[in-house]
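Presented below are the structures under discussion, each in the form of structure tokens.
Derivation of every value follows stated rules applied to the coordinates shown; laboratory data play no part. Computed from a predicted structure; not experimentally measured. Cβ atoms are built from the backbone, for glycine too; each structure is taken alone.
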Structure P
Amino acid sequence: MTKTMRPGIYTDYTITPVSSGRSGRAVGIAARTTAECEGVQVVTTLSQAKRIFGESSEENVLMQMLTVLFAESSPVVYAAGVTEDTESAYQAAIDALCETDAYLITLDRKSLSTYQYLRAKLSVKEEKLGIVTGIEGTAPDVLANTLNHERVCLAVPEVTAPGQTADLSGILLAVLISGCDEISGNLNGETVEKALLLSEQYPEEKIESYLTNGICVFEERAGVITLIRGMTTKTKDDAGGSDTAYRNLGIILTIDTVIPALRELLREKLNLLQNNQAGLNTILSLVVCRLDDFVDEGLISEYQMPRISLDAEDSSVCIVETAFTVRQGISSIYLTAHISI
């Protein structure tokens, strides 16, 4: 501030952002807390979270997770505090979160039975993604193959904050997915700004094995925690054979962007449409225009002309059929040179 001899009151101030400003898809968290709060709490800032759940501590894992989340991003959070470390308590929290608008659901409990319960819930819910972490005594690739679902991601190794013990790898993956702008980029090489600690640095051969089995692996590069590649655990078919159609996380993220957008578009226009040929043509035009937008945005590379028809048994029901190809970003380039001397 410039000093002056002129009488008066002068003010100087600085503005410090309370978060990184990276907002995105809503996040749902089920984790232990010492606060007695019934139901799911909608949280949008760290200060609000502290008022509801108290300060971060070893027992208050939920606040450890929320502290890291709001340091990296600013999405809407649906927080289900769990005061009893039991299977039934976490199942109830998962049930409650599945009824919210949370797209990403993660939790602090490391239990195969809890993970399988989450997996079963995600199989019947529309456009939600579960994030789990490693279980002590179980190899990550074995765990991934046991879960084997396109809507379940496994994050390893453990990530902790200085002076804390909670595994934050799941919430970090949720942060990166929530704020991802380039979906087709598959989150390859996305970094975390907050100073955190990896429990271990895997050797290259183990990293290759984990990636092949659909595991999201964090590593440290030049002091920065980096996600190598976004993956889902779906790498096997029902017979146990290789099935990599959904292994890249970008595939699911694109589907979960395109399908809800088309559904919402038609829902908004439903009351304006009549069940006649003019109405069918209007629906066709709407869908084609939206698909063209997705092509321009780089989410899909091509689509087939939609087929619009009325149900044979109920003329008040319109059937919309379309097919599109998800555009995938290039993750690797192999350069082969033939050199003559």
Structure Q
Amino acid sequence: MRFGPVPLDQAEGGVLAHSLPVAGGRLRKGKRLEAADLAALAATGRVEVTVARLDPGDVGEDDAALALARAVAGPGLELQPVGTGRVNLLATGPGLARIDAARVDAFNAVDGAITLASVPRWQRMDPRGMVATVKIIAYAVPGAAIARACDAGAGALALAAPVIDTASLIQTDVGLGAHLEKGAEVTRARLERLGARLIEARTVPHRAEPLAEALAAAAGGIVLILTGSATSDAQDVAPAALRRAGGRLVHFGMPVDPGNLTFLGELGGRPVLGLPGSSRSPALSGSDWVLERLVCGVPVGPAEIMGMGVGGLLKEIPTRPRPRAQRG
């Protein structure tokens, strides 16, 4: 592509680089100039104009952006109409943004005029939420560069849609009163935004035996435990109840705050998630990241959980009984 100022009598067919005023309005940048446009510019006293001219093999910004967006988009994404060299990729439903970071980096390394920006990996998406945008930042790019970028970024983006649609919540009672109702309401809302339903919410005494019985009887595709007293050890009431019910503890603890006391288990082929006390608040907690992956069928185990530390220092909760900051 050639770019720069040219005399008006040589500008026909070029792509206008910058918007310019003319009698009765403006010529918008990106417009392919016609004879009438050049006459209107001449009437303003202008003798030259800055244009972009495509070389053989170049592809215009809109066609390039559309081809690239189609290449990177995987299942669960839809493309908005192209315009000014941009195509936005939207989620077709609730789920998690599945981003292949290596492919995105390789795509962006092909040519400085070819760009792809996405949300963070595994970000929860609402229906029609923007997962990524492809933007061509020149008026044209070589077709060979487009081909390389399409190959490098093929299928880099997708949506991990929910695969679990029901959940059971078991809370233990230590005299929290209203906290029990709040825990169920907040949990229900968390599940609904992932397209899942809370089909039962039970409360049992804070002892291993009744909790184990409730776990064994739970009907949801995922079982959530919210204890009235924090689970502070792998031998505490909730993990002990899980083992008593015939399940197993997969991992206890995570490097995300709030959310440190989250635990993951398995019972009868279903995931069991021990929620920390912070999950009674609608604010983001580390347990959200685990819950979202489980519901959306994204593998999560000890390695994935312990890899959440970078970015795991979440927003301070003003009502925390032990704020992180030391007070003098």
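Taking 0.93 as the value of Rg/Rh (Cα atoms, Kirkwood Rh), for residues 194-281 alone derived from one of the structures shown (P, Q), identify that structure. Structure Q accounts for this read-out. FRET efficiency 1/(1 + (r/R0)^6) of positions 50 and 258 (r between Cβ atoms, R0 = 41 Å, to 0.05) computed as 0.15: which structure among P, Q? Derived from Q, not from the others. Taking 0.45 as the value of FRET efficiency 1/(1 + (r/R0)^6) of positions 154 and 242 (r between Cβ atoms, R0 = 41 Å, to 0.05) derived from one of the structures shown (P, Q), identify that structure. Considering all the candidates, the number was obtained from Q.
For helix-only ellipticity at 222 nm (-39500 (n - 2.57) for each DSSP H run of 4 or more, over all residues; to 500), the calculated result is -7500, so let me know which of P, Q that is. The read-out was computed on structure Q.
Thinking of P, Q, which structure, once semi-axes √(5λ) of the Cα gyration tensor in Å is computed, gives back 56, 20, 16? This figure was derived from Q.
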